[in-house]
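Throughout, read-outs are computed from the coordinates displayed, never taken from laboratory work. Only a predicted model underlies this, so the values are computations on that prediction, with no experimental measurement involved. Cβ atoms are built from the backbone, for glycine too; each structure is taken alone.
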Structure I
Amino acid sequence: MTLDHLTKEDISWILNDYAKIRNHSYINGYINEHVKFQSIMKNKKVERPDCGCNFHSFKDISNSIFEQYEAELKNMYQEDSQNTPKDE
């Protein structure tokens, strides 16, 4: 999976918002964030699991993707921050 399609807003949301809830034990309250995360990362619409019994495995897949790409996302975020002009 390439990450060329990610915007700085996508990366910011993933690292600053999604990262805070990705391991939360109340999965039912955060399933939409896992769907959004996978959709962003895969660059296509990912459907919400149709059964609550699949939420935990869906969360596990999201966490696996996050862990696989976390370092690259952080590098992209840092590079983007360094290339953003400062207000004068």
Structure II
Amino acid sequence: MLGLAAVKLVLRSLPQMVVMATVVNMALFLPVGGALALAAFLLFGVPLQAFVSFGGEVPAFGGVVIWWGVLLVPSLVYAAYMMPWAGKDA
């Protein structure tokens, strides 16, 4: 069970973790998204426009925003794992 000090540390570090995840996501969005699109094309024959727009269900810009959000999840996990949780006192 987490103590009050640990919960305060996590809540205080949450904005920093989200910023770190956003930076990581922006840096990796194009190469990872490109690799996923290439894999979808080579393995299943899915064209880039269909991949980005989820088969034409959403506009291309909306698809890019959705893909950015999907790829933000592993970036948040990475940021949470790499965050120095010891605090500034250690």
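Here are the numbers for this structure:
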item: Among I, II, which structure scores highest (criterion: Cα Rg over 2.2 N^0.38 Å); result: II
item: Read-out FRET efficiency 1/(1 + (r/R0)^6) of positions 27 and 59 (r between Cβ atoms, R0 = 25 Å, to 0.05), computed value 0.50, structure in I, II; result: II
item: Which of I, II yields 32, 8, 7 [semi-axes √(5λ) of the Cα gyration tensor in Å, for residues 11-50 alone, calculated]; result: II
item: Answer label among I, II for the case where relative contact order in percent (Cα under 8 Å, 6 or more apart), calculated from the coordinates, equals 37; result: II
item: If distance in nm of label points 7 Å out along Cα→Cβ at positions 3 and 67 is computed and equals 1.7, the structure in I, II; result: I
item: Origin of the value -17500, where helix-only ellipticity at 222 nm (-39500 (n - 2.57) for each DSSP H run of 4 or more, over all residues; to 500) was derived from one of I, II; result: I
